[in-house]
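Below are structures written as structure tokens.
What follows draws every value from the coordinates through simple rules; no lab data is involved. Keep in mind it's a predicted model, so treat the numbers as computed, not measured. Cβ atoms are built from the backbone, for glycine too; each structure is taken alone.
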Structure P
Amino acid sequence: MKKYFKNIQSLLIAVLVVVIFLMRQCSGGSIEPTERVIRDTIIEYVTIEKEYPVYVPKVKYVTKVDIDTFSTPIDTSAILADYYAIRTYEDTQVLDSLDLTITDTVSQNQILGRKIAYNFTYPRKTIIEKHYINQRELYFGLGLAGNKDQIQYLGGEMLYKNKKKQALGLGIGVDQTLAPVISGRMYWKLGK
């Protein structure tokens with residue numbers, strides 16, 4: 001009987017040392033369930049392209065210049081060919097995220113048509129958040145059962161909690177005769 005008592009006493013001391021070690025590693029405050037949030041930020045650049053139809057601007061004012069004489073010979077056919085020629089001018093301005101293109105068509109000393117086109121690029125930010133409130137969890141601990149006279153069970157236990165708020169437990173240990181004992185548990189959450 002003394003040998004049996006000494007084995008139980010040694011086993012109990014070892015278990016208590018492990019429990020004290022685990023208690024020192026754990027925080028003393030209450031543990032509240034934390035919500036895990038995964039945030040992804042997606043930035044995509046959207047380009048708006050717009051082209052306005054050709055329009056003819058109206059003349060605002062005309063300034064006349066009087067010329068009395070010409071000191072060089074004048075080629076009338078070259079002047080008329082240049083006068084009736086159709087010239088197209090294109091001006092592109094890049095302003096940060098705005099590309100502006102102005103196309104002018106000029107002939108006979110006047111603007112025949114003007115066309116404006118632009119590309120406007122702006123970022124569109126999309127934030128996607130995933131909340132994981134009720135996730136799977138796995139716990140490990142020690143189990144001890146008995147009454148004031150004797151220890152009936154001592155062993156290690158694992159507890160698994162799934163997403164449906166159900167818990168499954170498995171324990172492996174020894175009884176008072178040091179025979180192996182396997183225990184199983186199932187828990188359901190009550191209320192909200």
Structure Q
Amino acid sequence: MKRCKWADSSALYKQYHDEEWGVPVHDDRTLFEFLILEGAQAGLSWETILKKRNGYRMAFDQFDVEKISTYSKSKIELLLKNPNIIRNRLKVNSTVLNAKLFLDVRNEFGSFDKYIWQFTHGKTIQNRFSKMSELPASTLESTAMSKDLKKRGFKFIGSTICYAFMQATGMVNDHTTDCFRYKELSS
């Protein structure tokens with residue numbers, strides 16, 4: 001079975017690639033999880049985040065946005081001692097702030113899903129890249145998303161992070177055309 005080249009570097013990547021990467025996500029809880037994990041990745045490898053994903057789920061109440069939005073300073077201090085997550089004060093603080101802002105967006109649009117998918121007009125952008133080197137780090141859509149999220153006060157949400165979020169949540173299909181998942185996710 002032919003996969004995107006990056007997926008062959010570890011069993012964890014292979015599983016993530018085969019089961020999740022590029023699959024359209026419309027569940028607000030899952031969208032919030034990816035938003036937080038992509039921000040946590042800044043300066044790190046995605047494999048590092050995948051290894052800590054279950055730790056994040058435990059530490060952050062299964063990404064329950066309502067609970068996270070009420071975290072106190074003492075809860076944040078406890079999180080900063082948790083070796084199962086990235087213990088970066090700015091990233092942990094941004095998770096709590098982003099949860100509050102996520103709820104604001106959800107209240108305004110009815111769901112975060114409705115808001116976030118507007119950047120691709122509610123459809124997956126079907127790219128046709130034959131090599132990983134052709135994949136962009138950001139696009140006009142990810143830049144527009146980043147600007148709007150920043151205007152709303154979100155943190156750790158630059159254009160490159162937004163594009164990785166779009167790839168992870170199936171807003172774009174960036175599987176290479178020779179990958180078995182490309183065809184599955186194109187139909």
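Output the label of whichever structure in P, Q has the greatest value of distance in nm of label points 7 Å out along Cα→Cβ at positions 42 and 162. Write out the running numbers ahead of the final one.
Values: P: 3.2; Q: 1.4.
Top value of distance in nm of label points 7 Å out along Cα→Cβ at positions 42 and 162 goes to structure P.
Of the structures labelled P, Q, one was used to calculate relative contact order in percent (Cα under 8 Å, 6 or more apart), giving 32. Name it.
Details: P: 18; Q: 32.
It was calculated from structure Q.
helix-only ellipticity at 222 nm (-39500 (n - 2.57) for each DSSP H run of 4 or more, over all residues; to 500) was computed and gave -5500; which structure, P, Q, did it come from? Mind showing how you got there, number by number?
Details: P: -5500; Q: -16500.
This value belongs to structure P.
Thinking of P, Q, which structure, once P(r) over Cα pairs in 5 Å bins from 0, in percent is computed, gives back 1, 8, 16, 21, 20, 16, 11, 5, 2, 0? List each step's numbers first, then the result.
On the way: P: 1, 5, 7, 8, 8, 7, 6, 5, 4, 4, 3, 3, 3, 3, 3, 4, 4, 4, 3, 3, 3, 3, 2, 2, 1, 1, 0, 0, 0; Q: 1, 8, 16, 21, 20, 16, 11, 5, 2, 0.
Derived from Q, not from the others.
Looking at mean count of other Cβ atoms within 10 Å over residues 90-97, point out which structure of P, Q has the largest value. Numbers along the way, then the final one.
Working: P: 9.8; Q: 19.5.
Looking at the calculated values, the largest one is Q.
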